[in-house]
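In what follows, structures are represented as structure tokens.
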Structure 1
Amino acid sequence: MGQRRLAAAKVLVVGAGGLGSPALLYLAAAGVGTLGVIDDDLVDLTNLHRQVLHGEASVGRPKTESAQEAIARLDSRVRVVRHDTRLTRDSAPGIIRGYDLVVDGSDNFDTRYAVGRACAQAGLPHVWASVLQFQAQISVWWVGRGPCYRCVFPASPPPGSVASCVEAGVLGSLTGTIGSLQATEALKILLGVGDPLVGRLLLHDALAQTWETLPVRRRVGCPDCDPSAQAGEDSSTRPDLVTVTPHWLAGIGSDQRVRVVDVRDAAEREALPGPAAHGIPLASLRDGTALQSTRLGSPEDTVVFVCRSGVRSEEARALARAAGWRYAVSLEGGALAWSRWVAAPTSPAGSSGAVESSA
């Protein structure tokens, strides 16, 4: 029964590069009947250390053509649909139509947001991942069951703040690890087995060989997945949700409507620095002292509470919301997540959230 499901399945893989290469190979090997491949690039010699679909003989040829031949060598029964074009916001809905799910191995923010929006509006599962240097992230965005891509990453980082793989490099074998995980998530969804990464962001540090999972939630008012969102409303700095990710906070920059408050004591903040913040001890929120002053800023500001891991900041968020700060939120994972995924020494883009970058 499961093999028949796979034979009837249609999967679109965006990008035949570092992530798309292992994903395509393992989906084909598993017996997925139709694989769409979209990429407008040519194979380059510098790709070969991580893009294992291609070899020296493919240099200079379209990646979709090379991918089709590699898949045919593995299983000639797999139908390959080539899309030799760049997926855009306008073209995405038409391209994904007819597929059962999308595996996103794209290497730029414009394409990611285009894929995310199209999948959200079509209700398709969106198996997404991103890698840079020695770090990676993966999740499954699936409207109706969890958040979409823009729910968790409302806005792109500032231009030039995040290095690409060409600029910063990437461990080739890491793309194999993460692309294989994308294939696993896609197969789980197609077969209806296991627990897909919906509502969870899986973070991997290859240098430390660690895996961490952060919960992520749907964002009310998200322009991609919330039908009630008003057209043109700027939701990037007005999050109607209870938590924000370190990448969201890093991408906001110096927006004056966002106030960051660290509820730890000075010794804790010095031992484990987080984002630049105003220090307001949790005790002064519990007894109401801080809530009766202007230390939190205006109730119309977005207040992001920070602690070590996200537990005390959640309490602070609840206290502030009850007192009228309706945009109070908690930083997911706290200073621990910030130090690892934004301010990590291996991150070439520093505090701009470099992990959410190119594959």
Structure 2
Amino acid sequence: MIKAGVIGSTGYAGQELVRLLLSHPDVKISFVSSKSYAGASYSDIFPNFYKKMNIECISTPEDLSELDLDVLFTALPHGHTSGMISSKILKKFKVIDLGADFRLKEINTYENWYQVKHESPQLLPLSVYGLCEINRESIAKSNLIANPGCYTTCSILAIVPLLKESLIDPSSIIIDAKSGVTGAGRGLDLSTHFTECNESIKAYKIASHRHTPEIEEQLSISAGHVICVNFTPHLVPMNRGILCTSYANLKEGVHQDTIKKAYEKYYGDEPFIRLLPNNTPAETRWVKGSNFVDIGFSVDLRTNRIIVTSALDNLIKGAAGQAIQNMNIAFNIQETTGLDHLSIFPI
């Protein structure tokens, strides 16, 4: 059995992670920690765990290197994990970070966008960006896995085949993304109060969202040169789910069949990517509660643009599910273990 610990277990992503780990046949949860709920029973905090897991939340252990673990999951806001992890820890067990601290390779980019000092820049070369469908081989060898963001997973997977096959003008990429309210986290914030966001939709952090450099860095790797995108997120009054609508100009002579073959080449055998039939748009309701990413595309012949829709559950494939998928790869377990279930409908 894989001995797992979870730091930051009472946020939305942390709770989803604990829920999925609890039903994983190859995992034993050694501890869950929470700064806000230390000393409380986990099933008191989340009654859906009643009589299933009555473990007590603890404070974050002072010396993580002394833990008897195989894998540590950290589900903390940016700026926290980088000061907790060391090379000594990474020699003892694997770390899968659901936060942003190890996603970006350029420390200046991280500190500029997140406005916080990175506490362990020496570990950045050791980290692997944990987008399973793109970096599977590197993930399998790594002890420090940076779990991607939710917007980024949905955006990157939609566009990578188009860049790798040179089917689009890379300077024309526009990503219009919409997220449910859980994407903002569980902390109190006026903008996510029911009466502030219900019956409304709004764009936010225009030209300044922190997932932008993450998207650009990974797309640049796929393209082999620097990519700059327009990324605009929106808040939608629903609990969970992300929908990205991505636009790009097609290169001369690129047709629908060519595009379809490109997506099938890269994703045809992927267990958690579902390529939708021609001209079928992705919808959040068909991925909520699952680890699937649905991708559909249409070609606008009038403007010679491709329009790609992609959808995922921001708390599962966008966070906790992908973290477990990374764990499965890292421990050479069947990749779908603990994750192979359909979405819940209606939800």
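Every number in this text was worked out from the coordinates using simple rules, so none of it is lab data. Computed from a prediction, not measured in an experiment: that's the story for all the values here. Cβ atoms are built from the backbone, for glycine too; each structure is taken alone.
Given that Kirkwood radius over Cα pairs in Å, derived from a single structure, equals 20.6, which label among 1, 2 identifies that structure? This figure was derived from 2.
Given a value of 14.4 for mean count of other Cβ atoms within 10 Å over residues 57-64, point me to the structure among 1, 2 it was derived from. Each step should come with its number before you reach the end.
Details: 1: 16.9; 2: 14.4.
Comparing all candidates, it corresponds to 2.
With respect to mean projected area of the Cα convex hull in nm², for residues 145-256 alone, the largest value across structures 1, 2 is given by 1. The greatest value of mean count of other Cβ atoms within 10 Å over residues 265-272 among structures 1, 2 is that of 2.
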